[in-house]
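Colleague: See the structures that follow.
Each value in this text was obtained by applying a stated rule to the coordinates, not by laboratory testing. Keep in mind that this is a model prediction, so the values were computed, not measured. Cβ atoms are built from the backbone, for glycine too; each structure is taken alone.
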Structure P
């Protein structure tokens, strides 16, 4: 099997030596997305919920480029800078998934790129 980089201009460009996602066989490994607007290259304003909404737009763009959608997500990992924001993030998250829900981890971290409040990476399969 060959690995293939997935790239779209509808999600923020990689800001380092990595791909937005890599497809390997039927699996898609998506790099972490922060709440960055792909056009301006800046974090969206409005706090953790607004950043989470933008993350889902970014993830959707990458999934769509690979011919997938949220139903293909098997695992999500969420990094947040404060567990006090967990309920707000969960509210946004719950709008995008139905049963059976993907496996998930949520981890509090001391910092994220561009001082983002949240970052999410996903693994999807077709």
Structure Q
């Protein structure tokens, strides 16, 4: 069936895009991450259409069970990849938050040092008399 092969190719495209997305996340190439996600959104409607078309054309329970088993395996593999990408993003966000927190602490310390060791200036207008 032509539709079945199209569906598996669409899922392979999704997998390829998810792997590219993971590489882009590791490299902090956020434009590439967005591009991969946009392409996957386009694939999503095609996958749903093909899946519905195929399921409507399956007549035997054996064929339906085989299709469902392959579909489940494919989807589980993609879920694992997506979960790994999400974990990468979460780790990067956590590291960025730690860095932001450290920078804020350093800025506060610098302000304290400045306030302690730099004498306060008198307003300029008091010196003009």
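Colleague: Matching task: 0.55 is the computed value of FRET efficiency 1/(1 + (r/R0)^6) of positions 45 and 93 (r between Cβ atoms, R0 = 30 Å, to 0.05). Pick the structure from P, Q. Intermediate values should be presented prior to the final figure.
Modeller: Numbers: P: 0.90; Q: 0.55.
Derived from Q, not from the others.
Colleague: Could you figure out which one of P, Q the value -31500 for helix-only ellipticity at 222 nm (-39500 (n - 2.57) for each DSSP H run of 4 or more, over all residues; to 500) was computed from?
Modeller: Working: P: -7000; Q: -31500.
Structure of origin is Q.
Colleague: Output the label of whichever structure in P, Q has the greatest value of distance in nm of label points 7 Å out along Cα→Cβ at positions 37 and 61.
Modeller: Values: P: 1.2; Q: 4.3.
Once distance in nm of label points 7 Å out along Cα→Cβ at positions 37 and 61 is worked out for each structure, Q has the highest.
Colleague: Given structures P, Q, which gives the highest value for distance in nm of label points 7 Å out along Cα→Cβ at positions 85 and 101?
Modeller: Sorting by distance in nm of label points 7 Å out along Cα→Cβ at positions 85 and 101 in descending order puts Q first.
Colleague: Moving on to the next point. For which of the structures P, Q does the calculation of Rg/Rh (Cα atoms, Kirkwood Rh) return 0.94?
Modeller: Details: P: 0.94; Q: 1.44.
Clearly, the read-out refers to P.
Colleague: From P, Q, which structure was mean count of other Cβ atoms within 10 Å over residues 77-84 = 16.1 calculated on? All intermediate terms of the calculation are to be shown ahead of the outcome.
Modeller: On the way: P: 16.1; Q: 13.2.
Checking each candidate, the match is P.
Colleague: I have 13.1 for Kirkwood radius over Cα pairs in Å, for residues 5-68 alone, calculated from one of the structures P, Q. Which structure is it? Working shown, then result.
Modeller: Numbers: P: 11.9; Q: 13.1.
Source structure: Q.
Colleague: To continue, here is another question. Could you figure out which one of P, Q the value 22.1 for mean count of other Cβ atoms within 10 Å over residues 29-36 was computed from? Numbers along the way, then the final one.
Modeller: Details: P: 22.1; Q: 14.6.
This figure was derived from P.
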